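Bear in mind that the values in this text are calculations on the coordinates, not laboratory data. None of the values given here were measured: they were computed from a predicted structure. Cβ atoms are built from the backbone, for glycine too; each structure is taken alone.
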Structure P
């Protein structure tokens, strides 16, 4: 079986989450789609946006292979926006086992398609901008529809929603691996994970899973379902509860509820973060809080690049892109998005574009040059013993260019 994972044109609807990361790396329900892919017996080719090709090659080399000979094996097309749930994995395994050519759509988008042997492989170097031409040549319209559901992440708030919906099934799959030992009632720890004294755990609603070298400080409160990633530290007196997924090498304190926190992010100090998504390499200053409920208790509507979207959710907090930071006592209003590489001060009452110093409380929103963020990236990487590569520096420059229009559409005059 040859699997082709592709980013389609709607991956931009997941901004700011996907500005600097392939869609298959989004953490949701404690797992990423790329984690599921590594469990399938197949060879892989991945089609991503141009600015992510080198990042993919260095970080996910098994997806950066050249297309193989598909003359004797079927080809499975998979949308990189697939929700990374156990149910989705089992559906994909069923498709591969049955080997019946067919197509699955989610709304108007192609979610997956199984093509017979002899299917034209993607040309070497194919990127998302030329994907449609390749798909047209495959004759997808002639494939019969397959009777299965494969949900896709359509908007950023879907990550928060599906994180809650998939946590228990994904954690149960993790526990089947045998890597975790039950160290307390409903609390499972991988090798070298540590629970300090006086930690309170509540697993009535789901398990608590601590991965390798996770460290839970004294007097912390954990209420499942919760996943704490490798080398992540939950500091003393923290409260982590009700569907929280945290990646590796993060540092988390204060109160966190029903949220996704990607790797290398610091929310160390007191303050509330609820029903939210935090990207990688974020740092939130002491006292930073967000609201995840309107005063009217009504449905939260989000605005994405000028588009008003109904979430169908009563609780939704903020979506913060990679590398953004907040000053002490920053307050983020309900349902706001913050772009990549931005600095927040005071009250955040509107969406925040990428690469800005946002201080509306003080009467200004100013542009932040990419060179400043490259230097900041270098200092952050050094603190975590991570080597800053040329592709990491180039990613900052590329993200700046990709989000240039945001700074003109933000509805805020920029003082440059």
Structure Q
């Protein structure tokens, strides 16, 4: 089982210091790119604020309060995130067990699910109404009630409006933390009532150290995965599994096809992702490496299709980010991928990264996967060709 995943130390120390001084606000918005440690920092902060002996449990949590927090059993800490309306208590138990085993686990339904408001009489687990009921109660064991909402930009309109009311008058002895990679997707009135805490991507060394600690990896492998993940801890965790490794290779091939003007590769990739199919040659290559075997059969689950498409776009966006860092002098030419020799201007790369992010948002909001990706790849190829023509002029 992975070890404890501690939060971002500089942010934890700052917020716990404010809490000691009685200056910690009641509502916070943790905002930053996916995999920047927002969720684990929120949960780690909740654990430390509830702990009766925080100094003794800083490195090795051993008290009853911390043990309960780490297993999602603390009566004064509640986590919710996107979930299907049909999710039941047993499903939530399994989900929390998966999150306990892997702090960066995110279920397939998160790719298309929403944070729901819940039924007024029987709201069900992982709903805003259940969370509001939790916050109205007095603390049972710790000094305060802590609510953590992951992917808060996925609050449905009704859920967001209901949640806004509690932000206007937070219950006494409560702390509310919203985590989001897309703060613009939240109601402005919600954002204005939260103290914003910005999370940058992990540094290469910090991510490598985190991987070594959580997954008990050797330094060389942790460094290789950290390089591939480009500061995204959630992506780094996924790269330990066979399918994300395949998607990373696929993203590399698409990056090259885009800069070589091979439109057919883009159209084929869009169609395969729409159908939930993986490239057979890459499936064979990854399966030859051993371990868990990938299957080439088409996916039927729409949520899994969206998750796969979003993963691929994350990795493709990472390649454009690598090239941008080369162009602005943050990475030397010798450290860059071979395909980074393609002449591109920083302003064009920034626009491409923005276009990929827009496509991610469109798929995240349930737009057609195949059409969204076909248009994206066409735009990226046209843009790369225009940059190359300008460089030759």
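When percent of Cα pairs over 18 Å apart, for residues 184-255 alone is calculated for each of structures P, Q, structure Q comes out greatest.
Source structure of the calculated read-out (Cα extents along the principal axes in Å, for residues 136-271 alone, 62, 32, 25) within P, Q: P.
Given a computed value of 11.9 for mean count of other Cβ atoms within 10 Å over residues 176-183, which structure among P, Q does it belong to? Structure of origin is P. Taking mean count of other Cβ atoms within 10 Å over residues 128-135 from the coordinates of each of P, Q, which one would give 14.8? Traced to structure P. Each of P, Q could give distance in nm of label points 7 Å out along Cα→Cβ at positions 88 and 344, but the derived value 2.6 comes from P. One of P, Q was used to compute helix-only ellipticity at 222 nm (-39500 (n - 2.57) for each DSSP H run of 4 or more, over all residues; to 500), and the answer was -17000. Which one was it? Of the structures listed, the value fits Q.
For the read-out relative contact order in percent (Cα under 8 Å, 6 or more apart), a value of 17 was computed from one structure; give its label from P, Q.
It traces back to Q.
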